[in-house]
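Engineer: These are the structures, in structure tokens.
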Structure 1
Amino acid sequence: MTIKTKKKRTQYIGNTFALFSLKMIKNLLDIPVTVVYFPTELYEALQLQAEERYYRVKLKKLHDYLHVFFPDLLYAVPLQYHSIQHPWLLFQGRFNPSIVEAYVKTWVEKELPACKDIPLSLRIEQQFIQVGIKMNDRDNPEFTCSLPHVNGYQILQRHIVSQLHGLSIPIVKESGEIREHTFIRVVTDKGAELISWEPMGTKDKYSYKLQLTLQTIPFDSAVYLNIHPKTIRWSSHTATREKKTKIHAYLRFPDHIQRGITSSAFVQMEWNKYNWDEFFVSLLSVYGFKHLLPTCEQIKTNTQEWLNPPPDSFTVGIPYGSHLKFNHDIGAGVPVKERAQFADGVRMAISEKFSGVFQPSFEVVKRVLKQVQRSKYEKKSLSLPSKCEYHIFYQNEALREKAVEALTNSIDPIYVDQNCIKAEDGTEITIKFHDILTLVGENGLEISTPQEELDLIKKVEQALSSSTLPSVSLVELHNKEEFDNKRDPKEPLRTAFATRNRLTQFITPLPEVLETKDKMRIRHAVEDGLRQLGAFKLSIKKMTDVSTAHVGVYFDKTVPILSAVVDDHVWMYVPTITKDWVPYYQGQLLLRKANKSSKWRDYPKPAPAFLYQALVLLERKFNHKHTIIYTIAQNTRSQLSCLNNNQLQLNEDFQLEGRITKHHWSFVRIRKEDGGQVPEWSRIGKIQGEDMEEILLPQSLSSGVLQMSERVFYSLGGKPSTQKKPTYLYFKEDREKETYRKETAFEVCIVKHTEHLTPLEHVEITHLCRTASLQFDDYTAFPLPLHMAIKAAEYTLG
């Protein structure tokens with residue numbers, strides 16, 4: 001008899017991590033370019049002919065198409081009055097000035113006919129563009145640096161990518177087999193990209209993408225180049241879930257067409273309402289290139305055919321996304337082994353082509369916190385109102401039983417029946433059931449016009465009584481896609497329910513036979529309803545030795561929405577709506593009711609003054625000793641500029657736009673990964689029990705906190721409990737359908753701290769608060785105070 005033994009899983013050891021980030025060590029870089037100046041006469045005429053915003057939009061269009069025709073156009077500087085005497089177009093490599101001038105003339109004739117008779121003359125010069133690091137305060141080496149040249153980040157990013165065009169990176173598999181991937185550059189508005197070409201895939205197609213972004217780090221004197229390996233899955237269909245959804249196409253001119261260029265690159269273009277832009281088509285027509293561009297109808301017929309088109313046609317790729325209908329045969333993400341090899345390939349190329357400009361090795365950081373001890377902060381009470389209502393509007397009878405079951409499991413009650421749940425802390429939830437047809441009638445949710453929407457609101461308001469207790473309604477309703485060309489009824493239903501003092505939570509109809517995922521869906525929906533009543537599962541109060549208020553600041557457009565966790569209860573404050581801090585559920589209702597009119601958004605106070613006032617009111621109400629304010633860098637950038645990297649100050653006199661904050665206020669700023677602003681990482685170490693040098697391991701997982709500097713950390717979210725075991729050993733080419741998850745991280749900057757907590761203790765609390773939400777067993781994207789503020793905005797403002 002042969003006895004099978006279970007294969008022992010490889011164990012890795014190591015407590016340091018390599019960030020896929022390269023430090024810029026040269027303070028000044030000269031980039032040789034040919035520059036073109038914008039015609040002065042035309043600019044002066046534009047000043048008289050139209051509003052600035054009008055011709056800027058049209059000029060942006062011209063810039064997009066110049067990139068298509070001239071891939072060696074490094075950058076087109078957005079035209080501003082103060083820069084009219086500065087370079088407009090920056091070229092690297094050869095180009096034909098007469099063709100550029102002809103395109104500009106065509107643009108004027110088509111887009112600005114009132115200016116068509118103005119003589120055009122383009123001034124062209126050979127120059128060096130200097131892009132360098134500038135310290136905001138040379139006397140303080142810990143001030144955050146910047147790139148002072150106008151558009152310096154974009155110019156340097158695109159210059160780096162242009163030098164990497166044609167880069168070949170070998171990927172070594174477990175078997176020793178080597179697969180070479182060649183990358184070509186992409187011109188985009190949002191940064192610098194390289195994509196592997198030709199596309200891969202047995203059925204549906206995909207390419208690898210390398211996104212390179214230059215970033216600064218708070219209180220750091222250097223600029224860093226972040227490397228993000230990703231996947232582009234090329235769509236085989238272009239039908240969208242919503243008719244108005246725009247499509248961003250990757251477009252490349254046929255290689256054999258001689259246009260006086262050096263290299264061929266892709267450019268991202270917007271496809272609006274299934275039509276190419278009229279100006280772009282007319283521009284192609286003028287110069288005899290229209291026949292090279294496939295029509296949108298041709299692309300819709302067989303989208304992937306145009307990834308490898310006939311030699312006399314444009315190459316067109318439509319990236320697959322969640323807004324597109326139909327599924328994709330390729331799983332999302334890049335396997336961790338390949339991510340590390342791609343990043344290392346870019347690192348080696350950068351060290352060769354930019355020797356002395358960037359540090360040749362990755363930044364290395366240590367993990368200062370492995371995992372959080374949630375158990376000692378768990379609380380029996382969910383912090384719900386003492387008496388509240390939970391209404392269930394069902395289409396299928398199965399929801400009645402399963403919703404009560406989910407409520408029971410969430411609350412762990414001492415008493416339960418079909419109409420009431422009582423918790424150990426005295427909380428009492430009354431449960432009521434309603435057939436949704438009795439509320440809206442047959443086909444009552446099918447609305448097509450604004451008037452029908454108003455009629456639905458009125459009908460529901462008349463059918464509902466006004467609730468005197470905190471109340472949430474779980475409503476079984478189809479997704480908006482199921483209503484075809486009709487309007488989604490969720491928004492009018494939210495409005496009608498809020499008028500009757502009821503919060504709403506929607507769930508899509510249940511199937512006849514419930515699977516595990518359906519039961520999880522019910523549980524999450526039920527618990528999200530409880531979240532709207534203010535429920536969460538960890539005691540935030542126990543995380544500090546002194547009484548502390550935790551405040552999340554989130555801007556919906558320009559309006560600040562604040563949530564605060566004080567003594568393990570959640571409160572809200574919104575300008576012009578709440579004159580004081582109110583319970584979380586009440587703040588959401590007030591916000592939803594006010595959202596029927598846009599006037600509530602017109603408040604006179606600037607955001608910093610409003611925030612200062614709100615924090616003072618919070619202190620008066622609760623008399624706590626310490627306040628921690630949590631913000632998101634990308635969300636507050638225009639409203640609280642004092643929190644921007646180039647404004648941060650390493651001292652305790654932190655000011656909210658001129659007002660010195662109180663000494664017991666701490667500020668924690670979080671920066672999301674959006675746009676490559678936070679680096680990816682891989683663990684450094686070795687296989688346990690083997691005598692080997694430390695290497696980049698095929699493992700980037702593990703939750704915890706990495707420390708970059710005294711005030712800057714990275715909070716890593718662990719693998720979701722619903723995800724299957726990590727696919728460390730696989731390569732995408734071998735298992736195309738697998739989804740290769742990239743662990744999430746965000747940067748935590750302790751802008752200001754008090755004597756109550758050290759920077760490390762602040763980040764530990766921030767990290768722990770990512771696990772406090774009731775409806776998630778895993779890490780949320782943000783700590784609880786911010787999570788509650790964001791969800792309030794999403795659920796009430798739509």
Structure 2
Amino acid sequence: MRSNTRAGVTARAKRALSVAAVAGAAGLSLAPALALAADATAADADQPTDVSGVDIVGAKGHAPSSPKLTATPLDTPQTITVVSDRTVRDQNLMTLRDILTTVPGITFGAGEGGGGYGDSINLRGYSANNDITTDGLRDSAQYTRSDPFNLQQIEVVNGANSVYSGAGSLGGSINLVSKLPHARDTALITGGLGTDGYGRLTVDANKVVADGIAVRLNAMKHKNDVPGRDVETYDRWGIAPSVTFGVGGPIEATLSYFHQEDDNTPEYGVPYGSNIIVNGPLPGVDRSTYFGYRNMDRQKTQVDSLTGRVRWTFNDNITLSNISRWQKVTQDLLVNPPQGTWCLNNGFSAQPSTTFQPVACTPAGSYTLSGPRGNIRDTENQQWVSQTDVNLKFDTFGWKHNMVVGFSISHETYDLTTGNIQRTTAGVAPAYPQMTLRNPVNVYTGPRNFFLSAISEGELNNQALYVFDTVELNDQWQLNGGLRYEKNDGEFINTPYTVVGGVATPGVTTRAKSDENLFSFRLGVVYKPVENASLYLAYGNTETPSQGTVNGGCSVTTNPNCDVDPEEGEVIELGAKWDVFDSRLSLTGAIFQNERSKFRVNDLTTNLPQQLDGKSRVRGLTLGAAGQINERWTVIANYTYLDSEILQNVVDGVLDAQKGDPLPNTPKHAFNLWTSYMITDKIMVGYGATFSGEYAFQRPTGSTALYHAPSYWVHNAAVTWTATDNISLQLNIKNLTDEEYYTRIRSANGFGWATPGDARSAQVTLNYRF
């Protein structure tokens with residue numbers, strides 16, 4: 001099924017196109033990549049391209065996909081990072097978390113519920129859990145997005161994002177772009193084996209079945225043990241068929257279906273202290289130790305979505321498009337997080353006293369269980385969403401406009417049932433045996449009887465109108481802006497259950513409602529001193545409603561009025577983008593300030609709803625380089641500096657213990673590098689490094705010290721051998737030095753747990769194209 005137009009591509013042109021593919025990963029100008037792609041092939045640049053026997057996406061595919069970004073990447077006054085599917089394959093990145101780890105400024109927290117039942121993402125100091133979109137549509141269900149097999153690229157838009165996707169936060173947003181049918185016959189099958197039980201098989205096949213009709217099938221089966229851990233495993237499979245009618249024509253319609261099932265083991269990690277007794281993992285505890293119950297714990301997820309798209313190009317100046325989706329996400333989670341009392345080998349408790357002083361304990365080296373064990377969460381999220389855009393290109397008074405006007409509507413529902421399965425027939429928690437720190441019991445042998453603890457329901461509706469425009473005043477000056485108005489209303493209902501004598505009885509049902517009108521904007525001015533460079537200044541705001549997602553409302557439930565005013569924030573960014581070396585290498589840099597001027601804090605003295613007295617700020621710098629050093633050497637490098645500060649973390653008039661502290665989980669320095677070099681026309685070597693600087697934990701009181709998670713480096717390497725035009729073999733080695741480090745640290749009052757970073761691992765992948 002190889003296209004005959006590919007036969008004449010020279011090795012030099014292939015190498016150049018490979019460079020163009022990776023250049024997009026830094027979110028830089030795509031002008032050089034487009035030029036290289038044009039030299040290499042006359043085929044559609046945004047479709048898979050044959051390069052040295054490895055399937056890559058053409059240069060056009062690295063431009064952000066959102067129609068709301070109305071300027072080229074070079075002339076967009078905002079920091080945008082685009083990670084292509086080629087970059088994902090080159091580094092063998094297997095989850096969304098792996099991919100986002102390569103983007104400086106992003107860190108991860110422990111998921112809620114102790115078992116990490118969903119992505120917990122921190123972007124430029126602020127949570128981005130609710131700022132994930134798929135193909136530009138909000139994807140607010142709280143689940144772990146585990147596999148990139150159907151992703152064309154991942155886009156990270158930094159800064160206030162309410163104007164783009166609505167009801168957003170201050171750090172930015174993450175957009176996942178799905179693979180779609182295209183106008184050429186291509187097929188790629190990959191199979192991989194590796195250490196730690198790694199096995200992976202993927203298929204990506206596109207076929208033109210009739211004039212103007214193309215179908216595409218992506219499928220995946222994956223399984224691996226977590227490197228360096230005794231019990232945790234990932235097991236999943238997925239399939240994503242799609243069909244497009246009118247490929248490349250004036251009217252193009254696409255229907256896509258996505259299905260994925262995961263059967264994973266919850267990752268709790270190991271106990272971790274941030275106090276006067278211990279700062280780090282507990283001494284004597286191996287990083288491979290599992291503190292849950294391996295014969296009970298489970299994290300099962302199923303995702304189904306059906307998406308329809310229509311694009312109608314009336315002429316060169318008017319295009320109408322719509323994307324609509326139904327999605328259902330179900331999760332079955334059973335967790336036994338590592339909570340309890342930890343008596344260290346020196347005879348002192350790992351947890352400090354209420355005054356944060358050392359406490360003696362016995363017996364030394366023991367672990368006594370407590371807290372929630374055997375908790376079950378059964379959730380279902382459903383979403384119906386539709387977005388319509390009209391792209392208009394016109395002139396006024398000699399000024400060129402590229403405008404998008406649109407609207408969106410969405411309806412989401414959420415159902416949650418919680419309970420506990422580790423109960424006697426009377427509904428009482430059993431007595432747990434005392435364990436040793438070094439070798440805890442991870443097999444449960446006690447009673448198993450399920451008792452209901454709560455039933456919750458949520459509903460969220462959103463309607464939005466927006467307009468975006470780029471105005472070219474002349475060859476040097478451009479104005480770029482967007483406005484969004486939206487109405488957001490939701491309701492969250494919770495009914496707790498009490499177990500007495502083996503019978504679960506419902507308690508008082510509480511309802512929290514919100515109904516808000518939100519206005520967001522972003523304005524930017526761009527100056528182009530030369531054609532291949534731009535300087536810009538941008539300002540925007542964000543508004544986050546009291547019920548920004550369907551799975552929760554205001555945290556104060558003692559008052560049914562949850563209609564607290566939206567949280568507010570502003571961002572200002574000054575930056576530059578420059579294509580050098582005959583537009584082979586793209587450079588970017590920006591300084592910015594994100595200020596959260598109003599966020600909710602609990603009113604501890606009254607029974608009123610939360611107050612908007614919280615304030616925080618992040619000032620930072622980003623630097624990036626991506627492209628071609630010479631015809632054989634490519635590089636992607638990004639650095640982020642974040643200077644964060646809590647300005648106020650309590651209501652007015654209350655002693656603020658955290659004032660002046662840095663924001664939790666926000667490292668000052670972060671760096672990522674991936675570089676590859678063609679030793680010969682058939683052998684390419686790659687090297688990557690990721691650095692995460694130290695970051696602070698939240699202090700429980702003003703008198704306690706400020707503790708930090710340590711910094712770390714992780715080094716990776718890859719070698720790719722192109723055996724024939726159809727076959728290539730790839731070796732990836734991750735964490736070359738077997739660095740011991742910890743992520744997703746959960747710390748409350750000086751103690752919690754943390755997930756050890758993956759130990760050293762290796763995978764070999766065979767790529768076959770036909």
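Engineer: With distance in nm of label points 7 Å out along Cα→Cβ at positions 473 and 593 as the yardstick, tell me which of 1, 2 scores highest.
Structural biologist: Structure 2 comes out on top.
Engineer: For the read-out FRET efficiency 1/(1 + (r/R0)^6) of positions 225 and 449 (r between Cβ atoms, R0 = 35 Å, to 0.05), a value of 0.10 was computed from one structure; give its label from 1, 2.
Structural biologist: Going through each structure in turn, the value belongs to 1.
Engineer: Hey, another quick one. Work out the source of 31.5 here, i.e. which of 1, 2 gives that when mean projected area of the Cα convex hull in nm² is computed.
Structural biologist: On the way: 1: 39.9; 2: 31.5.
Comparing all candidates, it corresponds to 2.
Engineer: Quick check on the output: 3.0 is distance in nm of label points 7 Å out along Cα→Cβ at positions 129 and 745, derived from one of 1, 2. Which one produced it?
Structural biologist: Considering all the candidates, the number was obtained from 1.
Engineer: On to the next question. Can you tell which of 1, 2 yields -8000 when helix-only ellipticity at 222 nm (-39500 (n - 2.57) for each DSSP H run of 4 or more, over all residues; to 500) is derived from it?
Structural biologist: For helix-only ellipticity at 222 nm (-39500 (n - 2.57) for each DSSP H run of 4 or more, over all residues; to 500), the value -8000 is produced by structure 1.
Coordinate-derived values only; no laboratory data. Since the structure is predicted, the reported quantities are computational estimates derived from the model, not experimental observations. Cβ atoms are built from the backbone, for glycine too; each structure is taken alone.
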